[in-house]
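What follows is calculated from the coordinates using simple rules that are stated; it is not laboratory data. All figures in this text were calculated on a predicted structure; none of them were measured in a lab. Cβ atoms are built from the backbone, for glycine too; each structure is taken alone.
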Structure I
Amino acid sequence: MSVISASLAIAEGDYAWTGTMELADPASFQRIRIDDPVTLELGGETFQMMVDNKTLSRDGVSRPRLTVSLISPTARFAAPRATPMERAWDAAIRAREAAEEAVGEAIQWDLVNWVIPAGRLAVYDAAPLDVVRTIAEAVGGVVETTPGGILRVRHRFPTAVPQWSRVTPDHILTDAADNLSCRESHRARYRVNRVTVRGWLPSGGHLSAEVDRRVDGLNQGRTSFHSGGTAHLLVNNGSETDIQGISASAGTLLTNADQSFTIAEDVTFDGTNSATLSQPARAIQSVIWLGNDLGAVTLAPDGMTLLASRAGIAIARITFTVRARSWRLSAPSRVAGLDSFPVQVRITGTSGDPVGDGEIICQRGDGEFPGEDISDPLLATTEAKLSRGRAEIDAGEDLQEVLLTCVHRPGVSPGQIIEIHDALMGRSWRGKVTGVAHEAIGPRITTSLEVARVPARS
């Protein structure tokens, strides 16, 4: 087909190359169908694309414009082309394997490939690309497509910012050979050079108290009491919570025997495979699905988190056993001359942390710019946490955005390190490519690059 002009671009964080080509031949335009594969060659670099849409426009004066919009073939993994999926990975799996299972083909994986523990990864009504993004972003990665149409996962900063000046650059551009144009800008950046990164497991830190309302309980169903009477309390604490003390604003507190009983409770699963009980359970007695059935339900180590076999929107009626601590409050007959008065009871406890994943602190330099704490259920290894922590700190560096335009430069992609030599800029410098755009009009092809660099110090 005869192409008048063409353009292609990708920016960091965009999963696909996108672009347009204007055709001269109406017959070629008519033959093209949405989702047709297209091989586009720009200056010796080949791009595998597919037709996203096509436009016929007329202004009544010049000839009609026949424009075809292009996108990488990996668009079939994203909405609206992809079929939404729901799945829970109930066995431990490596990140790359889970991502490739989601899309059904191999991925160019240039990122830490850590083990995701069983039950941590679950999706509902998600496109396959959403699964890959969730995995990649957990450790500071991004999802892109190569010019050849292959899905690629890499670290947002393949080279740490302090190492930019020490590594061999992927490309060297000069004013003499590349006819550079440059526009510098300044972006005020929220600095970060210290972050705490945590993994996740259900926490056993639960403490709650209530009046014993059970009809067959210690209060025989009563919930209000007379002065001089006795009220029995139930205290529920998680597996990792120790009760330190209990005190009252008036009256005397004495311990009762622990109470064991059964509760039925309706819990909701809101598009995930997990739900939470109102208090710690010793064991699940029965599960009745009120509508959608998400399969078998297991109780997490915290005694409160429920994990279903599948993710989804559902309600389950859970019958479970509870073991509660109990105290009885003996109220005085009168307080300050009153025979009707409230009593406040205060219960304190300490909670341990059952999280086997732990936490790490990532810091560069003096750490005077702390960022927000990071907690992600997929971060189960030190290697994974370090990857995420470095991504946050690299993104928090004092970086400047620069836009370069030059003669066509093939083989450039986001994440690469480039070195610039231009006498009019006053000095040579290096930066990381964050965006690439190629434009061809007739035989003339230009390349525009978005670059992040460490600004010069005055």
Structure II
Amino acid sequence: MKQFDYQAFFITNGLAFEEAVQRYDTRRRQLLAKCSHITLLSGVATPLSHHNIWLMPDVALYQDPVMLYLTGLNQLNVGLILDPFQDKISLCLPKKDDNQVFWEGDFLGLSELNHQEICERFLVDDVLIYEDIAESVVSLIHDTKDLTLALYWHDYESEEIADFYVLFKKMMEEALEEVDVNFVNCFHLLEDRVILDDVDRANLKQANQFTADVFKTVCKALAGCSWETEVAGILKGNIFKYSWMGQSFPAIVASGKNATILHYKHHNHRLDQDALLLLDFGCRYEVMPADISRTVPVNGRFNPLQRLLYTIVLEAQITVEKHVKEGITIDELNELCWSYIEAELDKRFFSKGGSCQRSYVKQPHNVSHLIGHMVHDGDPFRVYRSLPLQSGMVISIEPGIYGHFSIDIDGNVYDEELGIRIEDNVVVTGDGCDNLSSDCPKSVLDIEALCS
């Protein structure tokens, strides 16, 4: 195989090339050992701008997380066919296209000259053309006489939802309509994917460290900012200083009442010097995405209302963290978190004459979500909330309060719309958890010292 820049399309997670290839091969072989039927997996098959051709998205990492986990190939048109009857794994790739290389850069493509070299270098048994994936599967089904094909998809309550997995399943159903194939979901075979190994945990720890460093830089520069736009520019620019993969997700930089919008994204309002500023952001390092939220006073000092509500949220987070361990469920953490916040609001706020208007009852969102190769990993609708957490899983802990709050404290009336969220990432262990975000300041004193 000619010399090429594999960094353009192959994610090594910081390992040497050969070590990274072996790691992906081990994952594939472990999956193959679980398969009872021919199993077909596909990565992203169309550019992000395919249906909106005027868009020019700047996203460094766009591969489906399952395919990324099994191959490390960050490019279009990658598939895997796992055949447990022949103990064989086939990698499906696009045809080599020199014109595409000229325009977009190198990618792993198949030609008549490199078939054996790809097999040897990437430790697969065969390499097939991605565009012929349906025909390849039909041939295998005829050979094995097993009329069951395993695909990966998410089960949705509404048939109107059509994500990439559902669309691929429909495409295969149409392509194999005359073969009378029975489709089964292999989702459960890949549930262990969200239990991180030592490499991924170390990279996620580093992603959290970089994110904490970005937060400290933003806080020190906050006094010189007049607009959310300026804060967002400093935040995003510093993230890219640490990692070419950039942001884990589009950052939220929301001041004042904008922070009552959970996924606020405009970043175009002037900063109110007496308001709070909510930052929800993360640096993606070697694929792994940090997801940290912090809330700071724009002028460097919490007023009494802000301090009161912030303290309740912080104490709720600490309380939840103390209860995280193997075996507990996110549903249980939800009940613990939001019941704690409501009880403390009754005790410290409502009983003192405070009033508020909120757009939710008790729980504005889940206190936790899984973090894996994607920042919201697992399943899209958090079906895993009712399942016991396992050692090695990473979850967020992100209590929050949002709304219009008013109270008289020591003869002074405080009235404002605000959102407060404090979010850390923790690794679940047998008897507790390890906080990966511990270097990111969050106490009232530390925040005020940092912003002053």
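Descriptive notes on the structure:
- Per FRET efficiency 1/(1 + (r/R0)^6) of positions 6 and 230 (r between Cβ atoms, R0 = 35 Å, to 0.05), the highest-valued of structures I, II: II
- Given -2500 for helix-only ellipticity at 222 nm (-39500 (n - 2.57) for each DSSP H run of 4 or more, over all residues; to 500), calculated: source structure among I, II: I
- In terms of mean projected area of the Cα convex hull in nm², the structure with the greatest value among I, II is I.
- Structure from which 21 was derived, relative contact order in percent (Cα under 8 Å, 6 or more apart), options I, II: I
- Entry that produces 11.2 once mean count of other Cβ atoms within 10 Å over residues 30-37 is calculated, selected from I, II: I
- For distance in nm of label points 7 Å out along Cα→Cβ at positions 246 and 406 computed as 4.3, the structure of I, II it came from: II
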